[in-house]
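Below: a set of structures, written as structure tokens.
Where a number appears in this text, it was derived from the coordinates with a stated rule and is not lab data. Here the structure is a predicted model, which means the values were calculated and not measured.
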Structure P
Amino acid sequence: MKVAATPTLTSTQGAVPALFVSHGAPLFAMDAGETGPALTRWGQMLREQHPGLRGIVILSPHWMAHGVRVMTGAQPATWHDFGGFPPALYELQYPAPGAPALAQEVLTLLHAAGVPAQGDAERPFDHGAWVPLRYLFPQADVPVVQVALPVGAGPQEVYALGAALRGLRSQGVLVAGSGSMTHNLAEFFGGERAPAPYVLEFSRWIEAALARGDLAALLDYRRQAPHALRAHPTEDHFLPLFFALGAAGADLRANYLSREVMYSMLAMDAFALLPAGQ
């Protein structure tokens, strides 16, 4: 995979915003909390502002591949890629159509950016994709293309993936990264408790870096952000943020949809990335 140099950022005026969303635990599909309704409201607003919305390109850490893979199927299945939850969770379906033509556009753009990528016609929607999407677009009528997170990729590589697809936003496509603002499952003990202090400190450091447009600090979050290693023992659930940032470009502001914390340790931050003037 081609590694980008220090990113050069440009804004895309009038385009569909980029989006970062935390998808939480699988039970988020049934326990909407504050975040689910906030995503639904934003999805409704997005469709009003962009009636020509023609598709979604989403990256989830629950599809990791050796190299870049792009979903090309016409009707992806809903995959319940988890175990040990109530039976009702496994009955949920998200029957959104795939978008083979949009998938080919994604592949073309990635190839043009020097990123080797291959299509996958059999890939189903994992819960990192369908759980937040069922709140954002509950009618399941917007075509979806999922992109795999490459094994071994870091923030700059994932940023480069999003940047390669930035132009899709001016063509009616929502580019989204679905991960988690914090994700230390070793500290998941169940029950509702107050947010852990380190979760808030890490999340608000990220928010402050976004507010001042400090991309260099964000890319170096592993060293600079407080409690980064505790918030993310592995990077996979944080890397989708950089996919959204790459798709967004420069001079952006983060319009927060949620700052909820579930189970004391899962920060559910979600935000749209808009040009600063909007």
Structure Q
Amino acid sequence: MKTKLLLSLIVVAVFSLQQATAQNYIIIEDFEDPEVHIPINNMTDGSVSDEDAFEVVANPDPNEVNDSQYVLQYTRAHDGNPWGGFWSNVFEPLEMDDMKYTHYQVWKPRVSPIRFKVEGSDQTEDFEFESMEPQEHTEQWETMTFHYPDAAGEYPVIAVMPDFADPVDLSDNIVIYLDNIILSDSPDDPLATSIEQDELPVQIALKQNYPNPFNPTTNITFELNNAEQVLLRVYNSLGQEVATLVNEFRNSGEHSVSFNADGLTSGIYFYRLETPTRSITRSMTLVK
């Protein structure tokens, strides 16, 4: 019974986090699973085949704009179509009644127009626009944003065109990297991490413990955007509480506590942060 209760709490916490996130942005694709991602259909129509044009690879230039582990590598054919890129039937149609901005990150060796298209069903109109701000740099990550003020309803197909050049004007193929295709309700970059150190967190967050796996101690860090009562507890896989790490009023900001599992057996444990406004649960692994 306790196991079912704990699993239910975890499901509720994860669902609540997804719901809160969906009010602001939805990640259409981040390519973090090299084996499973949205289907890629080549638009180059040139010397590079569909199979060879795209590959999920390690991020060649991780930085503060994009520190993802994996990205999409696109070999842009020198003799391809001016609208070089790809189209995809996304896993879930984009709901654009309230969210009317899309974003994606690009790393390019040349400056050229960047576009994004959403294609609807018989009841919705297709829309295609250039990025709100033009590309400014080469060979570094930039986030491009697109606005669809008149979009409404469901859009099951997207087209990503990072090099919309007419004529193509290339003597050789070039390599472009793309990542983090997102739908949002704001023109702001939803993944921006350029927060000054003296700024407060914008939301409550529970970070992954470090190290993990651990033996026998590990650190757990959480962030509060407001001062409030905090309860941080650890449970075993049966739903039994094994430790209370925090049960007090804490100020806003980042906090870190140590958990010593000396006396506990190896296995999966769950740590749960509870405040009057939010509950978050994560798992950690004790290996002895």
Structure R
Amino acid sequence: MSKAVLLVVAPWMAAQFLLEFQAWLHTLPSVAWITLGLSILMAGVVWRLRAGTAGAAALGATILGCLIWGTIAFPYTQWLRTGITPLLVTLLLTLTATRVGQRKRGERNTREAKSGRNAAQVASNLGIAGIAVTLVPFAPQLVAHNPNFASLIAYAALAEAAADTVSSEMGQSFGGTPRMITTWKAVPAGTDGAVTLTGTLAGIAAAAVVAVSGIWALTGSFQQQWIGLLLIFAGGCVGWMADSLLGAALERRGWLNNDAVNFLSTLCAASTTLILARVCAAWLLART
């Protein structure tokens, strides 16, 4: 399943990265080269910190590049007002959560590998965000309602990825007795589909932080920003709940592995924000 997720995400993102680079190289070379440099720098930092393998760092760099190109707005010098900010916030939150309480997670045999995440894990957590900013522009009826449509969907996927990792890590480290989300029975730490109050609150906070960083990176009116904030946050939380339910119903039975669950959960987050954004766009259009 991990290979299937990787085969869906990696070739698409690599192809889109090359196409976008060539397109920007012919229109605004500075945007192409600066984005390429930022992507390479990010890959180097991730690999140097052992937050990911070389393959994971390379795939993350392609996703970062596509996120920047897919969310950039005039003036092109405001690089932080692109997808790089919510992605950096997501990486910072997940890396910090993974390394906090490392001794407790090691005692429970749930510590992440010392080499960091592999390419399949990056694809499952960040792939939907990268795919969103490359696919949504091909649906002009969506972009017509809101030029930030692709950004909202991508950032919702990032919010889910942050909420999932932070809730899991904080719950395992400091959350006390985990309980199965479907039956509320006490289960051992690290059980698929188990939640804790501490982990849940930490996950909600992480989704909120990513949503705020995403809205800060967007342009638009005050009303649009508040609506966008709620859309990203709602998508992230619904996706996180879907992750726990999928873990309890399918992952525990061996029907899906963790990478597949993460990929479907970020897809659920993006889909939720997509649906809610369409409803909000129709509502705002009816009011005018």
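In this comparison of P, Q, R, the computed figure 16.5 for Kirkwood radius over Cα pairs in Å, for residues 120-263 alone is attributed to P.
For the read-out Rg and Dmax of the Cα atoms in Å, a value of 22.5, 69 was computed from one structure; give its label from P, Q, R.
Comparing all candidates, it corresponds to Q.
Which one of P, Q, R has helix-only ellipticity at 222 nm (-39500 (n - 2.57) for each DSSP H run of 4 or more, over all residues; to 500), as calculated from the coordinates, equal to -2500?
The value was obtained from structure Q.
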